[in-house]
1. Given a computed value of 8 for relative contact order in percent (Cα under 8 Å, 6 or more apart), which structure among I, II does it belong to?
2. Taking FRET efficiency 1/(1 + (r/R0)^6) of positions 100 and 340 (r between Cβ atoms, R0 = 35 Å, to 0.05) as the criterion, which structure among I, II has the greatest value?
3. Where is Rg/Rh (Cα atoms, Kirkwood Rh) largest, in which of I, II?
4. Taking 5.6 as the value of distance in nm of label points 7 Å out along Cα→Cβ at positions 108 and 316 derived from one of the structures shown (I, II), identify that structure.
5. Determine which structure produced the value 15.3, 45 for Rg and Dmax of the Cα atoms in Å, for residues 76-139 alone, calculated from the coordinates; the candidates are I, II.
Structure I
Amino acid sequence: MSRLSSWRAIALVSFFLGTWLVLPVSAQKWNKYGPGTRSQASAIYDSSTNQMVVFAGQHAPTNIDFNETWSVKNVIPTSTPTFQNLQWTKVSTTGKPPSVRFGHTAVYNSSSNRMIVFGGGTGFPGPCVNDLWVLKRPNSVGGGPAWIQLTPTGTLPGVREGHTTVYDAASNTMIVFGGTDCAGNFYSDLWILSNADGTTGTPNWTLAAPLGVGPSARSQATAVYDSTNNVMTVFAGGTVSTTAFNDVFTLSNANGLSGVPTWTQLVPAGTAPSARSGQSAIYDAANNRMVIHGGISIRGAVQNDTWILSGANGIATTPTWTKLNPTAAGPSRRSHTAIYDPVSNEMVIFGGSSQLPQVFTDDHVLILTKANGLP
């Protein structure tokens with residue numbers, strides 16, 4: 001029996017298009033059985049073993065940073081969820097791990113079974129780093145997980161945290177946009193990393209020179225990637241606490257292999273979400289829908305709203321914002337992680353920060369069913 005089998009109940013907070021599955025605070029035991037509360041961690045999802053792998057992050061208000069790796073199996077329930085088998089495991093890794101950090105990014109190549117980690121902040125408020133790491137076998141299949149640091153060629157991006165990263169598995173290419181240098185400077189640059197996981201050759205950084213007018217400098221935006229059409233979609237983000245955006249941009253030819261990357265600002269129909277940063281986003285490729293949740297507004301209010309952008313890649317159909325209308329409040333949080341399982345159509349979020357005046361980090365795992373908003 002799971003060590004978590006003493007949990008007493010699951011609260012169901014229903015949405016008219018979906019349902020958040022929320023473990024009540026009184027039942028939470030993550031601090032004892034799993035990772036400490038944290039924000040600005042990274043997470044990847046391995047569908048073959050149905051587990052989410054979380055790396056690093058920062059605990060508030062003490063600003064303690066982490067560099068451990070955790071996994072939680074059976075994160076997508078296969079039947080009526082009881083969470084009896086939801087178990088966090090601290091992943092035992094070999095090799096020297098990356099230093100403690102937050103605001104880094106991680107992407108996953110399921111074919112090579114490698115998680116790629118880039119950048120992040122290593123203290124409060126810094127310094128930031130621009131190092132590149134791979135965790136081999138993060139799902140523990142075919143051997144134990146092992147850290148290796150990669151040494152890419154080319155001109156390295158400036159140190160940063162709060163950037164966005166998407167990954168094109170077919171070409172083993174990683175695309176990085178924006179972020180901050182931990183010293184009050186914000187980026188609007190675009191970088192492409194070829195041979196990103198180190199299996200097809202030495203990774204190489206290239207500073208892209210995209211056409212069009214792109215997003216302004218910002219951090220804690222969100223980005224999703226349409227691998228079929230090679231389009232990255234970027235939403236929102238901000239600079240200082242009183243400056244945030246709610247604009248949407250697409251980057252066509254995003255991996256730089258089929259043409260010059262080109263920025264286009266979308267003007268979606270419908271009422272847009274309020275300006276924010278630190279939200280999460282996932283992408284339903286089959287239906288071309290981006291789902292965003294939470295974030296912090298320019299007035300410092302942490303949000304609990306969930307929005308869907310249909311036609312998210314800006315191709316063939318007019319992009320349209322739709323808000324999911326819950327019958328009860330969902331979880332308010334920012335700087336949390338999110339993964340998506342397209343088979344079950346479920347979005348899973350973990351961690352994040354709460355609202356002022358008492359900022360604290362969270363340790364809940366929550367699941368949004370029917371996440372793409374379709375019946």
Structure II
Amino acid sequence: MAQIDFTKKWDKIILLEAGLKGDIQQFENRTDFFLPGFSANVPDTSRSNRFNYSDNIFAAYTQLSRDIIWKITIKAGVRAENTNMLGEQKFPSDTSFTVNRTDFFPYLFLSRDLFKIAGYPLKAFAIYRKTLNRPSYQNLNPAIEILDPFNYSSGNPALAPQFTHNYEFNISFDDNPIFAIGRNYTTGIISNVLYEDPNQSDITYNTFDNIGQSKETYFRLVGAVPPGGKYFFVVGTQYNHSEYEGLYNGQPISFSRGSWRFFTFHNWKITKTWRLSMFGFLLAKGQQNFLELENFGQLNLTLNKSFLNDRLQISVFGRDIFRTMENRFVLDQGGILFEGARYSDNQRWGMTMRYSFGMNQKKEQGNIFNMPGGE
């Protein structure tokens with residue numbers, strides 16, 4: 001990765017920023033499966049695979065900031081991004097493909113300082129930005145992977161990026177929104193879909209497709225006791241209401257759904273060298289593209305102890321301690337009905353030890369909204 005940035009300021013009120021960035025990645029993968037035989041294991045050619053791909057992303061941006069009336073700062077800019085991907089499937093069959101596209105992402109920020117709380121600045125923002133969700137190589141690779149006698153999976157090389165236009169007003173505490181209301185307009189929604197095999201009606205295949213667009217309105221509210229004492233916490237909620245329109249399995253779909261997310265982080269300095277922290281969240285009536293999710297959540301705990309004048313740090317942690325991250329889902333769209341559950345061995349117990357050599361670094365002011373997952 002290489003990056004260069006340029007900054008120029010005039011009269012303390014106008015700031016010009018520009019830059020270039022290149023990110024080059026080369027990836028090679030080989031996976032071998034075997035079946036037990038009479039005298040030795042036999043290669044399973046239906047599941048083994050080998051592929052290489054290169055993923056090169058180059059971007060350029062420019063933005064201009066200026067103070068205007070009523071102590072309001074305006075920042076406007078645009079980023080141009082070129083994606084160049086070459087995928088080569090070596091085994092079991094050649095499914096090579098290329099992706100070469102250039103996209104532009106404008107953005108506009110209006111901000112104003114309000115006041116400070118415990119040394120942290122409180123600001124108001126009005127924002128417009130365009131973003132994308134870029135499909136990965138696994139989403140694009142058309143190689144077939146057999147899951148069971150009635151299902152297989154395959155990527156979609158025609159998959160296009162998913163674009164989102166975001167409009168938001170928020171009030172931020174140390175650059176973290178404590179109150180926000182906004183709307184997302186998303187096109188080309190990338191979704192995991194299940195289709196019937198065109199040649200065998202009793203077999204389905206799992207792939208990815210751009211199947212529609214959505215409008216999402218959200219509201220976020222966060223409260224906190226700032227750090228500095230023995231105990232501080234962050235607690236918040238976000239409500240999302242999504243409206244979907246699209247075409248799935250050759251049939252039009254149109255539906256809306258609301259969901260709630262609750263989250264919290266607590267930090268207790270038991271003594272000067274002992275600290276206990278907790279992070280948890282609950283998602284109620286969640287949505288993942290066109291999948292309707294049942295309630296699920298997670299609770300993590302971390303106990304930290306410092307030794308030798310803070311040079312040695314020992315942490316004992318538990319992640320998903322109640323094993324509540326099991327995700328049950330239902331899809332009832334486009335003539336296909338299926339339901340299931342996923343659990344990806346998410347529960348973890350462990351310990352980390354960290355020793356700092358050399359000179360002590362000056363401690364920076366912490367981010368009170370930094371809510372770690374346990375590790």
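We did not get these values from a lab; they are worked out from the coordinates using the rules stated. All values derive from a computational prediction rather than experimental measurement. Cβ atoms are built from the backbone, for glycine too; each structure is taken alone.
1. Working: I: 15; II: 8.
Checking each candidate, the match is II.
2. Values: I: 0.80; II: 0.45.
Checked I, II; max of FRET efficiency 1/(1 + (r/R0)^6) of positions 100 and 340 (r between Cβ atoms, R0 = 35 Å, to 0.05) sits with I.
3. Numbers: I: 0.93; II: 1.00.
Comparing I, II by Rg/Rh (Cα atoms, Kirkwood Rh), the maximum is at II.
4. Values: I: 2.8; II: 5.6.
Computed on structure II.
5. On the way: I: 15.3, 45; II: 20.6, 62.
Considering all the candidates, the number was obtained from I.
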